[in-house]
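Undergrad: Structures follow.
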Structure I
């Protein structure tokens with residue numbers, strides 16, 4: 001009986017040992033199968049090795065161009081919210097992109113008037129909130145509401161946008177060099193790309209401030225001086241909410257068409273629409289090539305303006321200053337009796353008011369009225385027309401007066417000067433002379449300031 005029990009126990013142990021040997025995963029390679037993997041049976045265990053470049057091998061492989069849209073099993077799912085504002089989704093090109101849903105954005109528009117030197121410049125700022133830094137742009141629309149008579153050739157040369165971080169640091173958000181002209185009636189549209197270094201994917205900025213750098217010509221009297229000014233527009237009441245996706249969502253379906261501008265979008269522009277002027281094209285915002293105020297007022301400004309006596313209009317495709325109809329030209333004659341010690345001159349200065357320097361002449365009549373004994377002759381040497389120290393006109397006379405009541409007439413034109421087609425000048429005539437008395441030659445000069453201010457006109461036609 002005892003032997004029989006021992007035999008039974010031995011049999012059971014043998015059965016258990018055999019059962020343990022047969023409980024492994026496999027006994028041959030064919031028993032191991034798994035999609036996208038090669039498999040072998042090693043010591044009754046299946047060993048799997050991923051097949052390279054196959055979706056489903058649990059490796060997100062760039063070499064196979066796998067991503068979260070075309071292979072979610074390896075790369076994960078492209079869906080759901082990222083941070084406060086961004087939502088990720090697959091686009092038509094099977095790329096996982098982050099964007100702010102259009103329904104979650106609202107447009108912000110502010111219109112302000114910037115003033116400088118008597119001119120008033122309108123500025124309308126438009127952007128979306130929250131703002132996608134890889135897609136959205138800040139639009140700036142400029143125009144002239146009032147143009148000061150002393151200002152001309154206004155040009156935007158640069159724009160700079162800054163903002164303040166939550167830890168009170170002022171950072172630069174955009175800096176753009178430009179060359180765009182502003183004139184009455186013009187509309188200039190600019191776009192700013194917001195770019196700043198940060199490890200965050202979203203946040204808020206405050207104290208936005210835009211600086212607009214302008215060059216212009218300031219005219220004061222007959223003097224024109226290049227000037228520069230910086231205008232500042234603060235958006236302190238706004239909180240600028242932003243989000244920075246890991247990648248751009250790509251170029252829009254089409255860039256806005258702008259006359260005279262070439263639109264480009266691609267990797268080279270960071271997928272923003274960028275506009276560059278087409279050389280010589282009317283509407284490119286630059287008065288270039290053969291363009292002028294008559295052939296392309298969109299770039300060069302309208303052919304308008306003038307002054308008290310002149311107006312500008314287009315003549316043969318050229319913006320010309322010409323005399324206004326009905327302007328009355330009055331001949332002036334200023335008498336000047338000039339005692340000069342040894343002799344006396346009686347002079348008349350004749351000129352038109354206003355004075356057209358293209359057609360009018362300035363006339364000086366000098367008559368020897370009386371002379372002392374021993375005065376043989378008076379020689380008139382030179383005459384000059386002066387505005388302060390500036391010479392307006394000059395002539396060499398080189399004529400003699402010998403007898404009483406003898407007269408010499410001098411005529412000369414006025415040389416065009418810088419300062420515009422219409423100028424007001426206070427003019428002085430200065431005459432140099434010499435005379436011989438008792439065999440001795442003496443030299444001197446005299447001056448006469450004409451009454452009031454004389455309008456000098458330099459019309460084009």
Structure II
């Protein structure tokens with residue numbers, strides 16, 4: 001209604017600045033014109049105290065014809081040209097990927113159990129939300145993410161189990177029969193029976209029938225047991241973690257997680273390549289222009305925001321090189337998690353450096369003309385590094401030493417790759433994206 005009537009005259013947006021004391025609040029001032037206007041003045045307040053003195057902030061004028069019925073995204077300041085280039089760069093994540101919500105059980109407090117030990121002989125010790133400890137059969141349990149903060153290039157580790165009374169066969173889900181649970185998993189059946197009253201009473205008795213032990217909403221049950229990216233919805237920076245351990249999670253709206261994988265037409269493409277893009281400073285910058293901010297510097301990476309992330313075209317060679325670097329980061333982080341005593345003081349520098357190199361490649365994907373005009377061809381430089389072959393061709397016992405040697409070679413003061421990354425940080429577009437301007 002506001003867009004159609006051109007009623008939007010002036011907006012003052014405070015982001016996560018806390019205008020009213022005593023409660024968390026998110027405020028904007030919305031000034032409307034009944035007669036309609038040709039343009040809207042948008043002001044972003046970055047410092048509340050300063051704005052209270054002069055009512056000034058970062059601002060811009062936006063033509064009314066550009067304000068449509070869809071979500072409004074106002075970018076002001078030096079970054080407006082950069083965000084316009086990104087928006088016009090090609091396809092969006094929602095065009096090339098499936099973004100799926102987590103399970104909705106309507107009774108997480110019953111279905112989600114804290115793991116107390118590793119499974120042994122088909123049994124695992126768990127603790128329910130009421131504090132009781134159980135030894136349950138694992139046949140109808142699934143590894144589950146609960147209240148875990150993800151890291152971009154580290155394997156997510158679970159500390160909970162999900163009661164999952166379903167068979168997954170040929171891509172279809174089927175509720176397990178009572179007789180199967182009772183005979184194959186008697187302890188699990190005992191646990192379900194203990195909670196029968198509450199399960200039957202969910203949503204005013206919506207499942208008060210023979211299938212009372214199943215979920216009310218049975219959407220997406222078959223989507224979890226394949227490699228995927230898992231995104232943490234409320235975070236201070238992009239946290240897209242790669243999962244090949246068939247982890248399950250619940251979610252919806254603002255979290256806690258969403259799953260992402262290529263659409264069927266592109267499923268042969270590497271998820272590690274997509275992971276590099278989504279964890280990059282470019283993705284971070286874009287989300288900060290279109291998403292909702294929360295107190296404490298947190299942003300929403302919900303579906304309606306991440307599906308807008310631009311995905312530019314790339315060659316097969318570029319994707320392979322990016323995926324190779326991501327593989328190195330994943331393997332090294334996971335290795336140090338399992339062997340913490342082998343981590344040296346220099347290894348964090350190595351990991352940070354490879355992330356810089358990876359982000360440099362993403363910059364070249366998105367802004368090739370700008371980089372090439374400065375003589376920056378990072379893909380060519382990285383491709384020349386003999387110490388960075390695919391990890392699968394290196395014996396497990398030699399991988400860490402090879403990665404360390406490769407790092408020391410390219411981190412040398414006069415190495416062209418180090419010089420290229422130094423020059424990269426001087427580009428105006430990069431400085432805008434990384435908040436240096």
Structure III
């Protein structure tokens with residue numbers, strides 16, 4: 001085990017007459033940062049929390065502290081993992097029958113769908129109905145989120161997990177550079193490309209990009225497909241409709257567009273060696289005009305904007321022409337789920353209920369994230385300018401489809417891996433579409449894959 005740095009903070013709850021000690025912040029050999037909050041006679045709730053956002057671990061600790069304050073006598077042992085690490089470690093723990101009591105992880109394979117398929121998660125349908133979880137989320141989100149976890153594309157009304165934060169794909173932009181170059185928010189792909197050409201001519205970087213971990217290239221691809229077809233023709237893919245095919249010309253066209261932008265020098269130089277978080281940091285050097293982001297990165301982006309003073313905004317990606325609304329691919333982000341072999345199911349259910357509450361939504365908003373609960377009303381109250389921009393984009397745009405969210409094993413990994421190879425000019429657009437069709441039509445039996453984190 002690596003060395004630990006211990007932080008002891010005594011928290012005295014005089015009203016309750018209980019002293020809690022927050023202790024032991026460390027990095028374990030498994031890649032998790034562990035935060036244990038203890039009292040001598042407490043019942044222990046073990047939580048594993050997955051995130052690649054460097055600002056999110058303190059947020060997770062604050063959510064734990066909030067729960068403990070309202071549940072005296074409960075000790076929460078919180079471990080924060082990177083998304084790659086939690087996928088690997090949780091798979092091993094599930095197989096060994098030694099999982100945590102509660103997990104917050106990705107809805108992409110090999111995350112929650114694998115555990116639903118293997119029967120490793122507690123069925124939360126009854127508690128979700130009793131506590132009215134569906135009413136605390138945007139209309140239809142709880143059902144759609146769980147349908148995407150099911151092998152058949154339909155959970156049949158069952159609930160296995162609940163999303164807390166919304167992932168919505170938008171375009172971050174440097175408002176100061178837009179003013180200097182007399183640019184306006186684009187309303188067609190042609191206008192977006194005209195902005196790129198003008199920014200490139202000014203000696204700046206049109207599109208911030210980091211694709212070492214694969215998911216940003218994946219998001220660019222699915223965003224371009226949504227923009228060219230509209231979400232309607234893509235929805236059958238999420239339900240494994242055998243009539244759906246990746247041979248639609250829009251799929252190859254989107255891949256060709258990415259290659260053209262690369263050839264034109266629109267992306268961050270050496271983007272293949274930058275991960276998504278690195279590229280966000282690079283954006284705030286002030287030399288990049290636009291960057292495709294997920295709203296799950298808002299915490300890091302908000303912190304960097306405050307540090308640098310760079311004015312930022314966000315817009316929905318334009319459709320193929322001005323005749324249709326822009327598109328924002330949108331879905332629930334990582335979800336709370338309870339392993340069937342966990343030891344504290346009742347406490348874990350209570351924790352999920354807290355995560356869907358008004359107070360948690362306020363905490364997430366203060367951190368700069370889009371709480372699914374808060375979005376139920378689409379309110380921008382208390383939001384930062386970046387969050388208000390996202391709220392406006394979500395309100396005005398068409399919700400796009402996460403193509404790699406279909407319940408097909410290896411689909412996400414195949415899409416990320418092959419887009420990486422495409423952008424390295426090792427594969428062609430037609431090869432990409434054939435690879436996607438192969439994994440889709442075989443329901444994951446045939447696929448190409450590489451190490452991916454399943455983030456979006």
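Undergrad: Taking semi-axes √(5λ) of the Cα gyration tensor in Å, for residues 107-282 alone from the coordinates of each of I, II, III, which one would give 31, 18, 16? Intermediate values should be presented prior to the final figure.
TA: On the way: I: 31, 21, 13; II: 31, 18, 16; III: 37, 19, 16.
Computing semi-axes √(5λ) of the Cα gyration tensor in Å, for residues 107-282 alone on every structure in I, II, III gives 31, 18, 16 only for II.
Undergrad: Name the one structure among I, II, III that distance in nm of label points 7 Å out along Cα→Cβ at positions 219 and 363 of 3.1 was derived from. Please report the intermediate quantities before stating the final value.
TA: Values: I: 3.1; II: 4.0; III: 2.4.
The correct label is I.
Undergrad: Quick check for you: by percent of Cα pairs over 34 Å apart, which of I, II, III is greatest? Each step should come with its number before you reach the end.
TA: Numbers: I: 64; II: 45; III: 31.
Largest calculated value belongs to I.
Undergrad: For distance in nm of label points 7 Å out along Cα→Cβ at positions 251 and 355, which structure out of I, II, III has the highest calculated value? Walk me through the intermediate numbers first.
TA: Values: I: 6.2; II: 2.0; III: 3.3.
Largest one: structure I.
Undergrad: Another one. Quick check for you: by relative contact order in percent (Cα under 8 Å, 6 or more apart), which of I, II, III is greatest?
TA: Across I, II, III, relative contact order in percent (Cα under 8 Å, 6 or more apart) peaks for III.
Undergrad: Given -1500 as the derived value for helix-only ellipticity at 222 nm (-39500 (n - 2.57) for each DSSP H run of 4 or more, over all residues; to 500), which of the supplied structures I, II, III does it correspond to? Intermediate values should be presented prior to the final figure.
TA: Details: I: -1500; II: -9500; III: -12000.
Corresponding structure: I.
Every read-out reported here was derived from the displayed coordinates using simple, explicitly stated rules and does not represent laboratory data. The shown structure was predicted, so the numbers you read here are calculated from the model rather than taken from an experiment. Cβ atoms are built from the backbone, for glycine too; each structure is taken alone.
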